[in-house]
Structure P
Amino acid sequence: MKEKMWMVLRLSVPAILAEISSIVMQYIDAGMVGSLGADASASIGLVASTTWLINGIGMAVAAGFAVQVAQFVGARQPRQARDTMRQAMGICALIALGLSGTAVSLSGALPRWLGGSETVCVMASQYFLVYACSLFFVLNRQMASHMLQCTGDMKTPSALNMLLCVLDVVFNTFFIFGCGLGVLGAALGTAASEVVIAGMMVGKMCFGSPILTIREEGSWRWQKQTMRTAFAIGALIAIEHSVVNVAQIVIVGIVAPLGTVAVAANSLAVTAESLCYMPGYGIGSAATTLVGQSVGAKDWGAVRAFADMATLLGVGIMSVTALGMYMLAPFLFETMTNDLQVRALGVQVLRIEAFAEPFFAASIVIAGALRGAKDTLMPSLYNLASMWGVRIVLSIVLAPVYGLPGVWFAMAFELGVRGCLFVYRLRSRKWLKIPETGAERSVFV
């Protein structure tokens, strides 16, 4: 048991550090843009949910192949792992080009559809256009990062993702202040850092990974079974991400009529909250790798143990970070904006959300563990039902009466419901479809 917990920690820590460094750099990034005024912060916040939607599709494509790589590694079939990675590269490139073209065509109209003011819409369109042009590099970085993680190499993607954040700040400083480009400079800085790190990440995958290297024998030919499995996993995740992120865009539409201060506070509060939940995503990535490799090795006891331990670790860490987020909320907003109204409103909503973070942790980590076992249908249904049936409905009801705090109360309540659903799924063991035995009981029981 101790050995398994050590393995969870060993794979989780690099991913957690990468996620935390990413958020620290986002704070600095937000502070740079926030110094330009509430309109600048609101312009990025207005299109943020759409960028999450597109990134989610890219992550779903990567996950469809990466889970197979993890299981091939666990089954000690490196040739099949290499073949799967090569097929993923081709599919990822095609989807990235398609998404980029679509996003470019929507960059002018999207901010207006989301209800932004004229000033905000101009800056938001510029930001989204640059983001759209960088999508090929964004999606390839995501794909290579997932592939390396699923071979058990958490350190390289974590280190490169941390470097991505550092470069983002360096390039942003140059473009925003050195060149005086404002919000456009923030987009250019982020895009430049993505180009650099995508090249390094793909290079490591293709030439530096002992398992995935293209120097070893392998095939670039697309195989029906691999594509079918990738589609079965990735399509559900993509649909889930898409519908959930459409819901988040709807939330932005609900917040937008509340005014520029509310939009800016909402955007910055989302950035601030990520300091709390990003460790959960790091542990979730480790859970996907460990569960996937254990499934490939047909070690069902290890599958259960890793899923349970990762969940307990995630809930524990995010409970601590939630307490820190509640206490440090005023300081966090002081670092991101000079607008006193935005600060006051942001602190209020962030403290509402702190109470839901342990439940959010459960949903994030369990989803990662279930993904490693190719169980994606029920998690997707849980996310869709809770987002649309709880968060959207409550936000529509509460926003006109309580403003932005009402929207964030709806979010906190929905995360509580979602967390309970995922814990139920984990305890049911239906995701494994194997008999329960007394020697392999869950630590939750």
Structure Q
Amino acid sequence: MYDLVAGHDRSVPGSYFIDSEEALYQYPNLKKDGLKGAIVYYDGQMNDTRMNLSLVLTAVQSGATVSNYVQVLSILKDEHGRASGVHVKDANTGDEWDIHAKAVINATGPFTDGIREMDDPAADKICVPAAGVHVVLPDHFSPNRMGLIVPKTTDGRVLFYLPWENGTLAGTTDSESAITMLPSPTKAEIQFILNESNRYLNATVTEADIRSSWSGIRPLVKDPRHSNTAQISREHVLDVSASNMVTIAGGKWTTYRRMAQDTIDKVQQLRPDLSQAACRTRMMQLVGADRIGEVCNQKFDRITITLREKYHMDKDIAEHLTKNYGTRALQLGELESTGFLHRKAGDHPKRLHPKYPYVESEVIFAVQQEYAVRAVDVLARRTRLAFVDAVASDQVMDKVIGMMAQLLQWDKKRCAAEKQEATEFLATMHIK
């Protein structure tokens, strides 16, 4: 069924069955007792944080105006009661202003219903926020290129073990969650993952093995027939309010372009006076996916070679930058020769932490090119170090704050505030 739904035009091989002997060879940590075999299927993997950032940067490249750390306070209405903009506040400066628009789209994930209530206090809730908890373990808990998925745990949820960022990503839970900017996994949720893991793995997993843990909030679409969030739809829905505010809710990464197209099509339907040009998303490349002559081929292999030869990067650093920045990785190479980093010709890039491929030039790039204005932006939302290893992230915090202070002219008071915020953030990720 999985292969049938995927169709013929796909970029991954088909699935197949392997016997117990082959399953143990491919995934040595599996328990042998009761094992009859396994089904192998292929799937994609991406860096969701950088993917989201790439979407923002691509929009900017196409003419969009982006405002970071801006909070919506109210919905503006015209004389006919139609949504005509928003009143907003800069979370960093406290400044407030109005943004006027011909159409208002509510695409705010788990905060969807809060915006809907600003538009109409009597609006029904259409989203049920669900917490998904994940833990990161050392790489020896999973093979390099083979994951494990248990389709039904003791309470009916799914458990997966995936090789991820030179470690092992294990998850996940699926339970109703409060809506908060700083969700945190509970001890019970983490213990559930550990207990279920130990039912299927030979190697005992304990809390001491955890490098990082976090809880994300899924904006699931509410179905009045179900109260259990594990049964609530992952499909997306469009809703148009009486004021013509368009809400896009639910959905998932694999259908994000379809969601965008459906949303813009709906806006065009509501506002025939706006451009009726066909949606461009299907063929639009994201920032960093472009090709630049002989330096790049379809797999970006040439970029990795260039980074190693021209900028003297270690193999893991070059591969990390190529995978996460695409052609823009070459700009990070150029940053290595700027005066800010005090590099000499032939010097190797400096790692933020000796165990990981993140480098100092990524801090500069995040500030100058990627709208990073807080230390936690760099530690967690531009690099993934906080999610990969919370302790390592804590160890490099002062270095990151020091670099950002030079770039953004922070005083001692601001540096102290940044450290406090980053420390509070890391406290939600199992750091002791």
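Taken together, the values in this text are just the output of simple stated rules run on the coordinates, not laboratory data. In this text, all values refer to a predicted model and were calculated from it rather than measured experimentally. Cβ atoms are built from the backbone, for glycine too; each structure is taken alone.
Worth a mention:
- Answer label among P, Q for the case where helix-only ellipticity at 222 nm (-39500 (n - 2.57) for each DSSP H run of 4 or more, over all residues; to 500), calculated from the coordinates, equals -28000: P
- Which entry (P, Q) yields the derived value 2.2 for distance in nm of label points 7 Å out along Cα→Cβ at positions 16 and 336: P
- Computed 0.40 for FRET efficiency 1/(1 + (r/R0)^6) of positions 56 and 392 (r between Cβ atoms, R0 = 25 Å, to 0.05) - originating structure among P, Q: Q
- Between structures P, Q, the calculation of distance in nm of label points 7 Å out along Cα→Cβ at positions 240 and 272 yields its largest number for P.
- Per FRET efficiency 1/(1 + (r/R0)^6) of positions 192 and 344 (r between Cβ atoms, R0 = 41 Å, to 0.05), the highest-valued of structures P, Q: P
- Here relative contact order in percent (Cα under 8 Å, 6 or more apart) was derived from just one of the structures P, Q, and that gives 13; the source is Q.
- Volume of the Cα convex hull per residue in Å³ - highest-scoring structure of P, Q: Q
- Parent structure of the calculated result 19.4, given that mean count of other Cβ atoms within 10 Å over residues 112-119 is the read-out and P, Q the choices: Q
- In this comparison of P, Q, the computed figure 17.0 for mean count of other Cβ atoms within 10 Å over residues 256-263 is attributed to Q.
- Ranking P, Q by distance in nm of label points 7 Å out along Cα→Cβ at positions 288 and 304, the structure that comes out highest: P
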